[in-house]
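Multiple structures follow.
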Structure 1
């Protein structure tokens, strides 16, 4: 089946499925919309962690061991910074630093984040369109037992240790959804929206919180399908499991599916959790092997979610 696919994603886990979709689709048939609620200023630089994770994954540059940053990275800059007594809690590799410097000076010259991202993707040889959720600043904040914390303070500096109570997305009400994103969601040949296996609270919900985004997604005729970030009661990467537990939810794919009620038409559980599937009105549950431990796994899951999305589309047209 042909048509345009929109993927919504955050960092590492979402980037893997985004990569799988790039392998399964012609580049002109895929748009990847990335969370920028994690963005922050550090050492005078504009850091976009999720955009970078997606770009590095699509360009074949992602570090497979750390799960973030560039492979074969060097750390001369960080060593020199530490020697000067500078802030070193957020690690910037030498190759990664070049990305942040290039982004920051172009933003300072008046370019939009979308334009800078397009330029970086072109330089890295990335075919599909990669877009930030907004060109306006939206910043995720986490309410913890220690009070409100900026996301990177919670995630990196505090290493997710404080107990989570709530979230807010500062600036989301005033921010405009990126214009090309809205245009793509309104395409008559829209095939599917795929919500990648990203943290629902801090990777996907910031995207949905941007003014106009949720309504645009809910208005599409194409199927909306989400993939679980939880396998066997655990998050493969990141604090999604810890957040679910601390907020009083079951640590399961089904809990994530319930979180997307009103947004999605289908949800993909991992096959190991098939026995935990339960009916949710308005959401059809599917199972598939969702662990993406290799490039082949990414391609296989990319093809499978497209097949499931096409199945949902066919059923809705009957």
Structure 2
């Protein structure tokens, strides 16, 4: 199988700091990989290896079939887009001038810069100096430069920092469109709510080690975290307690006709059968473990010295 990115047993050391430890993972064409981890987990180091900014201390990195520091590195970089966590531009240039400058560096027609400014919502401020831009506007400008040249691989380090909810929605809409056109995306973020429906798989790093890798559904199965079920119906509390006693299900009465159940995943079907058998049931909703809770589970296990199979 061809991979957009492949890391094989990659180690990265900075003198006494062991930033990455035997890291192996791959990203498929058109896949969005969510890269999660605490500060110092190794996320930015991994991105710099993919970009060819760093050479691995050990192991192998391949990007679009090439060595990112090899003879074809210059042409390879023209196919990549990168948004760093902290964007910085020439303050005395206008937004349009900044983006046209990057377009020339990337051998892209300068007219594409004007189109992208409109796409990221900066068309109205294209002629303004960057020093007048808010943090959110600078972030939009950074996203625009990352999108120049229709990259085959896009690396986004905290892309939604400083953005308002509407702008965040627009960013994820762009990611969805890029994925549909075959672009691979590595997305690193600490802002997890709302991310999960836009990513295909999750990689969780802790202290340079890969703790977990897989789809959200597979990580839910591996973690075995309880799920929450909300039910509404007349007089359900007592009957449910009788049916579900001894099955590890916690039942809370949140109101006269509102019941919240916490159940192990193995008991989901039994709980649903019990609820559907109740004639008073009016409504039911299931809340599986969120990406936040999955990250906390695996990261906590990693900090305690355990390791999840990847």
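Every number in this text was worked out from the coordinates using simple rules, so none of it is lab data. Computed from a predicted structure; not experimentally measured. Cβ atoms are built from the backbone, for glycine too; each structure is taken alone.
Which one of 1, 2 has mean count of other Cβ atoms within 10 Å over residues 174-181, as calculated from the coordinates, equal to 14.6? Source structure for this number: 2. Highest-scoring entry among 1, 2, by mean count of other Cβ atoms within 10 Å over residues 158-165, is 2. Please state which of the structures 1, 2 yields 18.1 when mean count of other Cβ atoms within 10 Å over residues 62-69 is computed from it. Traced to structure 2.
From 1, 2, which structure was FRET efficiency 1/(1 + (r/R0)^6) of positions 54 and 118 (r between Cβ atoms, R0 = 25 Å, to 0.05) = 1.00 calculated on? It was calculated from structure 1. From 1, 2, which structure was distance in nm of label points 7 Å out along Cα→Cβ at positions 134 and 214 = 1.3 calculated on? The structure behind it is 1.
For the set 1, 2, ranking by distance in nm of label points 7 Å out along Cα→Cβ at positions 46 and 150 places 2 highest. Of the structures labelled 1, 2, which one yields -0.47, -0.67, -1.04 when log10 I(q)/I(0) by the Debye sum over Cα atoms at q = 0.08, 0.10, 0.14 Å⁻¹ is computed from its coordinates? Answer for the origin of the read-out: 2.
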